[in-house]
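Derivation of every value follows stated rules applied to the coordinates shown; laboratory data play no part. None of the values given here were measured: they were computed from a predicted structure. Cβ atoms are built from the backbone, for glycine too; each structure is taken alone.
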Structure 1
Amino acid sequence: MKAIWIDTDDNTIEFAKSHLPNRVKIDHYSHLPSNHLDGLDWPNIDLLLMEMKLHDVSTLSLVPEIRKKKPNLPILIVTAHASKENCIQALNLGVNGLFEKPVDYAFLKTTLEKFQTTSDELPLNHERKAVYSGNKWIDLTSTEYRILESLKNAQRRMTRAELQGAVWPGSSISENNLDTHLTNLKKKIPELNQYLNVKRGLGYFLTFRTQKP
């Protein structure tokens, strides 16, 4: 699980790193104005943690823009500035949880594990062009990786035309090209036979436990 933690409190972050599971990789940002959001690798971020107030600016103002980047990203507020009003505001914005400092790390660990069960379905390694399946990394061709990445990022049903356009933008390909690559993906990743929902004339959808096509 890759987590981004936006907080000026270095001690809290370092303490968290020593108390959370090794599978939780935390990247720390002390300041993240909205014009820097485009620089983050949103498809490969599984969780976002934020202090509610940074440099006298409310990070809650970033939540709507973050939701545009990745609608289903779990967002947790870890704050020393909790109040009834801003807690209500956070919940109204769709924030998934709020922790007061000093942090109860046992409770935070339990919460992260809950989100980890919904974010670890077929994790991708963009640099390697690989997918984690069957307790090992499986290398994919560039085309196979683009197909799987497009389906995961869409979080909705994609028509054949949409999927082909995402994988081969501006190119004309044969009818069987996509089907051949999907067949090869299913051979490499047995879970796809369970997860890949295909409806003739409607398109393709990766159906994980928490999703509905």
Structure 2
Amino acid sequence: MSERILIVDDDAPVRRMLARTIAAEGYAVDEAGDGAAALIAVDRASPDLVVLDVAMPGLDGIEVCRRVRAKGLSIPVLLVTARDAVADRVAGLDAGADDYLTKPFDSDELLARIRALLRRGKPVGTIRSVGTLSLDMASRRVSVGERELELTAREAALLELLMRRPNTVVTRELALQEVWDGDAGIGVVDRYVAFLRGKLGDAVEIRTVRGLGFTLVA
């Protein structure tokens, strides 16, 4: 599964150029043309990193960053802007941005910063935890309190996706794309959620959101 990057910029030609550059490196790319659309995309697409323009009408990049952090999300955010004043950089970092890139910039520097942020944004080792639930992706072992069990590769990938967005709806379409690379029918997600529920038991709730998908209740 390739990392998913959300590009947010109200300048469509710039946004498309960034999308082509980043997609050429093998990343999955989503686009948003304004701050409101960016917040919707963060909820729906569960990106691994956001490349976020600062100067946008309506919700600017700094406000979008504040709202992403207010949701409790730790997605790496790279702010991109023509503003190079120290005060602007400080405002962006104080809003929760992880890095700041000033226009104009070289595409190689952009890609290097993306790689660095993605490495920094990965959990220590391969372990992800939500409450008493812990998942080791390397061994595909999951523990709920003192109880341990093993998952298949697909089960572990689906659980990791749910754990990445606790208390947030993970749509069936997103699960298909992330876990099966789109190469499966929609019903396979429901079957694997049933497998997970059977293994995890009552200690962990995976709630069905009718017509949409599933939520891991933290």
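Numbers below:
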{"item": "Read-out helix-only ellipticity at 222 nm (-39500 (n - 2.57) for each DSSP H run of 4 or more, over all residues; to 500), computed value -11000, structure in 1, 2", "result": "1"}
{"item": "Per FRET efficiency 1/(1 + (r/R0)^6) of positions 115 and 195 (r between Cβ atoms, R0 = 41 Å, to 0.05), the highest-valued of structures 1, 2", "result": "1"}
{"item": "Test item: mean projected area of the Cα convex hull in nm² calculated as 13.1, pick one of 1, 2", "result": "1"}
